[in-house]
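Engineer: Structures incoming, each one as structure tokens.
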Structure I
Amino acid sequence: MPVTLTTPARNTAAHPTDAHPTDADCRLPVLGDEVRAPLAGGGEIGYAALDYAASAPALRAVWDEVAAYAPYYGSVHRGAGHLSQLSTDLYEESRRTVAAFLGCRPDDELIFTRSTTDSLNLLAGALPAGTQVFVFETEHHAALLPWAHHGHTVSYLPAPRSTGQAVATLVTALADAAPGPKLLCVTGASNVTGELWPVAELATAARRAGARTVLDAAQLAPHRPVDITALGVDWVAFSGHKLYAPFGAGVLAGRADWLHGARPYLAGGGASRAVTAEGGAVTVEWQDNVARHEAGSPNVIGACAIAAACRALTGAGFERLVAREEELLSGLRAGLASVPGVRELSLFGPQAARVAVLSFVVDTWPSEAFARALSERYGIGVRDGLFCAHPLVRTLLGADQEAADGCEGPLKAIRVSFGAGTPAEHLERLVRAVRELVAEGQPAA
């Protein structure tokens, strides 16, 4: 039976940015709105968190739901007491909520994990022997690395320069594949460029060749609706900490057959149905349902937080959130494009559809120094580096270096990412800061 907890009344005095919402902003309140950042020259400024692609701030609605549940915390599936029963009901209700959010089919299963990385490693361990995996070299390491690590044969597909080329490359690779089980792993949105991948088209091509598809939705789910059924994928994986829900939880959802046929991801309580010891040997009968891969005491607070985030995003209306994001992203891209020597990285070209993730380089500044200056002088938090997608970033930087008339170019990039909780002022401050820093040039060492 669904369980409803009373959400504590909000103390607006403690959250000053919530007290006077504006219709023009229409953003979702997040924790950290009131955080101040010290400036190198003295004083402080409201912190501009522009690293959502790494970890998005928790929605206030999520935090409130977790706070309402916290006094009732108990061990899931482990007892007959009131708190254990309540926690179990909330945990399973969270599973149903997230499954609905993802458009799961009636016979799909949803497993709570620690993260996208954990989810894809779980699936990698569940693939039948002899499975050939196809993955573009442009993937995040969470999607690029697990397959070979678990002993599977992997075909690393070269970086496509258009969505059409991505589909054509996959079709060719599948046509040349040996008989046997096959799996495509593909991102929904790049964690480097924000560009949307043609997931439905790739899944269709995979299905026609007898291959299955797993979607890495870590960057897609916070910005766009994800529907397993509509996209035609077999599994989807994502992380709570990118979906405005902290506490180290993630999700793997999709077809049950390969999961049921695999060894449990972890051996332990919960995954085992019966254990007997006889003649010096231990015999185990494993669960044949979702519990098979959820050994140990589960992260019930993390699961509830993900479900709360799904409810908050659905309730706010993705259409409204997407429209606001696209308006802010358009302004950000135009602002950066107007600064000489600032170049946005792109795989599919400037007109490609994308979410609110953008990487760029500055010809006259090393990326690390530039990111540090943004933080110390303007209170802006961005990411610099290769973003756990080393092959992709190096491909993009290499292409940029060729286009820069022989300029040696930067070795890393700067990434800006934002979402439903980002004030427009933070992006305006970033563009202003970039323009000022580029005009000044890098300080002498």
Structure II
Amino acid sequence: MRVARNAPTIDAVTAPPLPVLGTDVMVPLVTGDDVPYAALDYAASAPALRSVWEEVCGYVPYYGSVHRGAGYLSQLSTDLYEASRVTVHEFLGCRADDEVVFTRSTTDSLNLLASVLPAGTQVYAFETEHHAALLPWRGAEVTVLPAPASRQQAVETVAEALAGRDPHRPGLVCVTGASNVTGELWPIAEITEVAHAAGVRVVVDAAQLVPHRPVDLAELGADYIAFSGHKMYAPFGAGVLAGRPDWLAAAEPYLAGGGASRLVVHGEQGLSVQWQQGSARHEAGSPNVIGAYSVAAACRALSAAGFETLVAREEALLERTLTALAGIPEVRVLSLLGRTSPRVGVIGLVVDGWNSSHLAAALSAEHGIGVRDGMFCAHPMVRRLLGADPDQPQECAAPEPAGPGERPANAVRMSFGAGTPVEHLDRFVAAVADLVANGARWTYRTEGGRCVPVR
């Protein structure tokens, strides 16, 4: 991962956000007023960059079938699709022979990788991973590693797990680049070095990393990287798996069908199939050209904006927000790797006397602020951080001090990015402080497992 060496000479806090769609959307409050929506759920899905939307709109009239059409629009779309692959390859700092496969999402990418693992592969993943990185490896022998308490301990845990293993047996470490619960950055280069010394490959779940930090796959040394377009300002249904070609080339296609097949013959022994090589082998069906193009457009936009500037701004806003939250004694910001661990713009927190659903509902209904609440598809990690009973109910209730030993079962996550105005973050802190001091001004009830305002 490339790190800025010389901070740009800008006022990072007041630097303008990148233009995104939705900043002018007005939403109704339960009071009857309308306010500008404060989108602070970037870790789930970031809004589309305006430049991405404009590029997509400019292409849509020229949309055509890909790869086998003879018409002009088909040829144009094919060129655009393959050029998008090149753009992503360059954006990620891939090695010359690395493949870039377009998928639907990070989850789809990791399931694709799981489907091409050689027989007998051992997979190692921390219990703190997102479910997308924990659950796909059903055909492999999986070792779930205990949660580390620091970046150094994460490296040591991998080293201990890999010590003495058979170096001739395929192995894969799956690790997040940045946590979707705490935003903390994981020591990918160091983990990769340890893994490679043991003859084991590494795949990085970069869903929360790619939108926030520059990534150089060759420099990191990791073997594979997976991410989603919808988290990097390109919400058009595409994701990416990039990395070493050999496992991808040796395995049966992830999906069987048109595009993945080069030749199909019906003979006496039934159907005989010759599969494509390269990325096409795992991109059966009609490709999501618009999705791939939007990912490439986002890559271009982030590169043009300059990651030094984007990172400096995000870190300044993060420090500003964490400092303000520290002034509210009832707020506990979640951390796994230590308070000084570097992080991206993702903050998980709990508030004394509030369950997460109630707090999130009040932030939305009374303040027009959108956050995420729950366990963020990372149940083992959230349970570890909260020390909570996973079956504890989250019924709506008036915020009252928690009883002795009572722990919250879920958390609230506020997340932001390059398109977030500073006033949205300040509004969030002010709203939390108001709710803690004065309580909810509306009545809420539980409906379908969610806390909702009574209309």
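Just so you know, all these numbers are worked out from the coordinates, no wet-lab data involved. These figures come from a predicted structure and were not determined experimentally. Cβ atoms are built from the backbone, for glycine too; each structure is taken alone.
Engineer: Give the label, chosen from I, II, of the structure having the highest value of mean count of other Cβ atoms within 10 Å over residues 190-197. Working shown, then result.
Structural biologist: Numbers: I: 25.6; II: 19.1.
By mean count of other Cβ atoms within 10 Å over residues 190-197, the leading structure of I, II is I.
Engineer: For Kirkwood radius over Cα pairs in Å, for residues 230-293 alone, which of I, II scores largest?
Structural biologist: Details: I: 14.1; II: 13.4.
Largest one: structure I.
Engineer: Moving on to the next point. Taking distance in nm of label points 7 Å out along Cα→Cβ at positions 110 and 142 as the criterion, which structure among I, II has the greatest value?
Structural biologist: Working: I: 1.7; II: 0.9.
If we compare distance in nm of label points 7 Å out along Cα→Cβ at positions 110 and 142 over I, II, the biggest value is for I.
Engineer: Looking at distance in nm of label points 7 Å out along Cα→Cβ at positions 150 and 310, point out which structure of I, II has the largest value. Present the calculation step by step, with values, prior to reporting the outcome.
Structural biologist: Numbers: I: 2.2; II: 3.2.
That would be structure II.
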